[in-house]
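So, here come the structures, one by one.
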Structure I
Amino acid sequence: MRIATLQFSPRLRDVDGNIERGEEILNKWEQSHGDEARKLDLLVLPEMAFTGYNFSSLETIKPYLEPTRSGPTAKWARSTARRLGCVVCVGYPEIRATKSDQTSMQESSEAETSNLEHEKRFNSLIIEDSSGNTLLNYQKCFLYYTDEPWASEGENGKGYFPLPVSVRSKPGETLSNRPQSTVHIPTAVGICMDINPYKFIAPYTAYEFATHVLDSGAKLVIVSMAWLTWLTSEELAGEPQTPDTDTFQYWIQRFWPLITRDSWDGEEIIIVFANRTGEEEGMEGKDTARYAGTSCVIGIRKANADDGDNSKEEERRYFDVDIVVWERLGRAEEGVCFVDTDLPPKMVFRVVRRQGE
């Protein structure tokens, strides 16, 4: 698969400016990658990519709420998916009329000014294909404290959908003799806090999202994020192209059940972490938010212990899993994290589990 994440620094409440900045980065990448950009399968953007994230209240986010599948974010996703010929995933703050509101809209024009208290709001991720179809409108299930003043927990289930991917032709193949032109990859979807324990109250080892990945049989995981960092402004600016290692390691830890599972079906699980970067000043006394960047695409696969060194046979018996990393962006770097998962990864981390563990 050819996968890209667009990591950039959205400004709070500047939808038009953020779309323009995202387009600028994406266009620059397209120009430099040529044919590769036109063969992209999947593009993932951060959580609430064009509105910014650090809203302090319902009142402050109210002007930036977007109707389900019809706001500026959804329109951008559809047009970009058509242009690139791929699936596009973008986070946005969703507002959806309740059934009672929809009924009243038919009965009275006064409903056009109905109070937002009678409508549902969600931190959502819209997923569009190149034909203009909405594959999924996922609503964040586990809310971070920043979400709680304005958003409800998701009501449309755990994130899952079959991702359509075009099969690449092999030498000598034509459209007439190729066995199948499109495959559908079982895909799990989450937004940021979804990978944490519920409200930070559930046990750390509950691993709710990782369990969902295993139960669903997903081979691809998409996580759209506005993940914070403990790094200072000076640390972010001093090494912008260096990943936030603590954050990267924590993300992997939250998928520990995928690493320690006893049975493997021979296929790796690919995880896409699409984070943002930059800082957002707080509103109405809210703290400044600093984001970790470090967007990456990794794979979790059964380790190949056969390294040809018989002297290490005893050690090899305990090798379980390889965590492969195709690409990582820096903590304060704007750009496109592009990978081809059919190519060798840049890094491989081997996880060792001793007997009895």
Structure II
Amino acid sequence: FGMDAFFPTAKIYNPKGQNYLSVDRDLVLAYKESPAGQLIHPGINEAGAVAAFTAAGTAYATHGVPLVPVYVFYSMFGFQRTGDAFWAAADQMTRGFIIGATAGRTTLTGEGLQHADGHSPLLASTNPAVVTYDPAYGYEMGHIIRDGLERMYGPDSTDKNLMYYLTVYNEPIVQPAEPDELDVEGVIKGIYLLAPAKIDGPRTQILASGVSVPWAIEAQRILAEDWSVSADVWSVTSWNELRRDGLAAEEEAFLNPGEPARVPFITQQLEGATGPVVAVSDYMKAVPDQIRQFVPNEFATLGADGFGFSDTRAAARRYFKNDTHSIVVRSLEMLARRGEVDSQAPIKAIEKYRLHNVNAGTTGNAGGEA
């Protein structure tokens, strides 16, 4: 998964150094161990790995040395396997970054359903110390990690005892340059407008996170070209943080009757956004459903509920109905109910895209094969 690129320079930590000649020593990406290594390589030992993360993440207190641990794992083997250890880490005020790699229910379909992570953001949401993000693009991750460093280690932070959980995917996608007018506050707080509609027409809103963002962009194009429907696409970097903000706003209003109520951030962002909302991710529908009560528009979710589906990515997404064409059909169905498109449009779309045929899916490999 690319981690071997770090071996020759960052090196794998071994207090006794490397006392053997590795079989790949003549290669550019040779296996290198060192007492000064920055990589801890516990292998298939989740309990040991999270213990190492906790030790490094509490070094600021136990040793007076602020370390920044970055714990990378198959996302099903983090909160699913060692959730209690992360709770203990929170109890000990551990700070650091947790990277749930190979995230999503459909991106790693060839290694068995035990790897099909469709719910780790929900598990992470149960830990009060964990700040969870599901970014789509590298520039989003850059701002999120910078914010995490400031909050955990910055001199002006009032809440340092946090762990940042970022879900990333085993699938190449096109990585655009950072927009000149990027809404950085939106990236950090959980949602920003990524791709405004390009045509006039019946309006819909598509909210997508992580690997599903390219599917939403493609759905925007198809809605415009095939159905003359105008769609705005929003990148949701954190369903969890949007929910926390919404609940905090409700709590403030509850405890301060008669005072002007703070509007949740998600509600502010969607102010003026007309039409129904389709929220999509590569997780269970319960993940985007977290924000439902704070969205004034008609709201529907697409996701991947179940154990998984051992087939191609495109087939898995068609099976779960969270692929590009499912976004299109769901948008048309909601607009048809409102009388804004022909009532036959969703029926025609289901036939046109063969939505009931699991082998007709095309969503996947937007950035190439891997």
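Work out which structure the value 15.1 belongs to, where mean count of other Cβ atoms within 10 Å over residues 235-242 was derived from one of I, II. Could you put the intermediate results ahead of the total?
On the way: I: 15.1; II: 26.1.
Going through each structure in turn, the value belongs to I.
To which of I, II does the computed value 56, 28, 17 (Cα extents along the principal axes in Å, for residues 139-210 alone) belong?
Considering all the candidates, the number was obtained from I.
Comparing structures I, II by mean count of other Cβ atoms within 10 Å over residues 35-42, which one has the largest value? Each step should come with its number before you reach the end.
Values: I: 17.4; II: 14.1.
When mean count of other Cβ atoms within 10 Å over residues 35-42 is calculated for I, II, structure I comes out on top.
A further question on this structure: Hey, helix-only ellipticity at 222 nm (-39500 (n - 2.57) for each DSSP H run of 4 or more, over all residues; to 500) derived from one of I, II reads -6000; which structure? Each step should come with its number before you reach the end.
On the way: I: -6000; II: -10000.
Source structure for this number: I.
Using relative contact order in percent (Cα under 8 Å, 6 or more apart) as the calculated read-out, with 18 as its value, let me know the right label among I, II.
Computed on structure I.
To test your reading of the models, identify which of I, II gives 15.8 for mean count of other Cβ atoms within 10 Å over residues 155-162 when calculated.
I
Can you rank I, II by FRET efficiency 1/(1 + (r/R0)^6) of positions 51 and 291 (r between Cβ atoms, R0 = 35 Å, to 0.05) and just name the one with the largest value? Intermediate results must be reported in sequence, preceding the final value.
Values: I: 1.00; II: 0.55.
Once FRET efficiency 1/(1 + (r/R0)^6) of positions 51 and 291 (r between Cβ atoms, R0 = 35 Å, to 0.05) is worked out for each structure, I has the highest.
As an exercise: volume of the Cα convex hull per residue in Å³, calculated from one structure in I, II, equals 170. Which structure is it? Each step should come with its number before you reach the end.
Details: I: 170; II: 161.
Among I, II, the structure yielding 170 for volume of the Cα convex hull per residue in Å³ is I.
The numbers here are math on the coordinates, done by the rules we state, and not lab data. The shown structure was predicted, so the numbers you read here are calculated from the model rather than taken from an experiment. Cβ atoms are built from the backbone, for glycine too; each structure is taken alone.
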